[in-house]
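Engineer: Please go over the structures that come below.
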Structure I
Amino acid sequence: MRTNHFCALALIASSLSCAAKGTEPPAPLQPTGKWVVDYAADQCILSRDYGTQARPLTLVFEKVPLTSSVGLNVIEGSRRADMNSGKGRIDPAGDDPKPANFLAYTVAKGDLRMISSGVDRSVVRNAARDGQIAIDLPGEVDEVFAVPNLAAAFAALDDCALDLGRSWGIPIEQQKLVASPPAPSEPLNKVFSPDDYPAVAQRADEMGRIKVRVAVDANGKPTSCTLSRASGSKSLDEATCRILMKRTQYVPARDAQGHPLASYFVTTVAWLLEG
């Protein structure tokens, strides 16, 4: 029997301290390519290669409008077929230890393994300051990446996110008013459950990651749900928005003075089958 999994990838992580006393930290892995910003319909992506064509290894930051968190992914060549999740660490040099949740799976096409986590914006600032970031996600990746020119590259990513928000119909000046984005009143892993997996999707062995944006009014009520990136499964897409609209309430967005604002909650939902 296959096991149903739901994962809400609103993963926030921070840093952990470096090597134990008496040990030399590993030399940072140097990039083999330049920073590249890609504009997509659902998010902006900043990536840099650290591997080769024969052994791919890419560091990826993801940013969506009206969010304070940053997606952090490592993509590497792999023929593994398993799914893995857990806690590790993402560690700019010299910062205090904090955990990082992650989810890892292999993309069906291309023999590439996606290891997805997330960081607070302060982690990016510290990595840019220190010129490196250490990523230790057990069973997946344990590497120190050199990140030269990250500050300038991330500024370009921020500009991309503002442009993307404008394409969604949100003026840039309105986006800049949001000091804190809306947040669910309870964690999404308590909103969704394995029993929510649509039977038709299970029978068809359908899985997928869905990026959605939920319009939230100034009272914290969801008013609409839009797919920014569909999964390819109609039943999974419909179940995602149906559950978010029916079961969630939100702490509304606020401006710098603490006044509530209408805004958007953006997240990724992963529907996975294992076994």
Structure II
Amino acid sequence: MNIIDRYRKSALDILQLKSSNPILDLNNALRRLAIFRSIIIYNTIVESDGPKVFQGPFKGMTFFSNPRDISEGCLVPKIIGSYESELHLIIENLKINKPDVIVNIGSAEGYYSVGLKLLLGDVDVFAYDIDPKAKEKTLELSKLNNVDISCRKEFFSSELEGLEKKDILILCDIEGDELKLFSEDEIIKYQDCRIIIETHLTKYGHSKDILPNLFSKTHDVEVIEQKGSEAFIVPKSISQSNHLDILLSKWECRTHPTPWLVLNPRA
């Protein structure tokens, strides 16, 4: 079964469920079709402009030609460079206030690990992910961009031992497990680290509402909500297509709000 037939069948199967929540069924079918269209958009951009990030802090980074190499569902925003644009100003400011070490927990295919290494140059970057494919793809992406990244498996706070005198920036996106990693007993170990955490809905509640209180004694906490971009530009190959493709180019495939916590150590 080719990709068109696979996604068509998936959407039709959802629509034929006749469940007690037809609105949810329609939403799920729409998501499946939107993911399919995003693959087409991604391939169109790569065929027309090559696998280079089009704009944003990581502009010019070589990315993957095949969307199947990308660990997460979000495709087009990464190649056009609008991905998580709410963080772009913070990322750009790292060039002024550069850390010594970047610890990327939940590195996926290495978009941030490699992008930050390219942006900042002389920093040590450690990429952590429990998925073996993520490590493989991060190493592949680092080779495509001629940078050195240290790829490791699961992160534990003990990984910070020996780095006490370093200025450390932690980027964390681990799909809700941030509540386990940054538990009340562990918080003190991060007291000198700058931290950016993508928060998620968990069975205990949304981590956005839980973590700020845990960090309140050691860090100043800023919540950055996803409110959309002030502006983003798509390549000509998409701008000359249709308006739906332009809209889908910014879609990050999120199923619920995942705002970020930006945590800076208190002096």
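Just so it is clear, none of the values below were taken in a lab; they were calculated from the coordinates. Bear in mind that the values here come from a model prediction, so they are computed numbers and not experimental data. Cβ atoms are built from the backbone, for glycine too; each structure is taken alone.
Engineer: Among the shown structures I, II, from which was the value 1.00 of FRET efficiency 1/(1 + (r/R0)^6) of positions 33 and 153 (r between Cβ atoms, R0 = 30 Å, to 0.05) calculated?
Structural biologist: Of the options listed, only I reproduces it.
Engineer: Using distance in nm of label points 7 Å out along Cα→Cβ at positions 105 and 129, single out the structure from I, II with the greatest value.
Structural biologist: For this comparison of distance in nm of label points 7 Å out along Cα→Cβ at positions 105 and 129, the top structure is I.
Engineer: Tell me which structure, out of I, II, gives 2.9 once distance in nm of label points 7 Å out along Cα→Cβ at positions 137 and 193 is calculated.
Structural biologist: The correct label is I.
Engineer: Where does the value 3.1 come from, among I, II, when distance in nm of label points 7 Å out along Cα→Cβ at positions 169 and 241 is the thing being computed? Each step should come with its number before you reach the end.
Structural biologist: Working: I: 1.2; II: 3.1.
Only one of I, II returns 3.1 for distance in nm of label points 7 Å out along Cα→Cβ at positions 169 and 241, namely II.
Engineer: Still on this structure, please answer the following. Output the label of whichever structure in I, II has the greatest value of Cα Rg over 2.2 N^0.38 Å, for residues 57-216 alone.
Structural biologist: When Cα Rg over 2.2 N^0.38 Å, for residues 57-216 alone is calculated for I, II, structure I comes out on top.
Engineer: Compare relative contact order in percent (Cα under 8 Å, 6 or more apart) across structures I, II and report the one with the greatest value.
Structural biologist: That would be structure I.
Engineer: Another question, then. Which structure, out of I, II, was helix-only ellipticity at 222 nm (-39500 (n - 2.57) for each DSSP H run of 4 or more, over all residues; to 500) derived from, given a value of -6000?
Structural biologist: The read-out comes from structure I.
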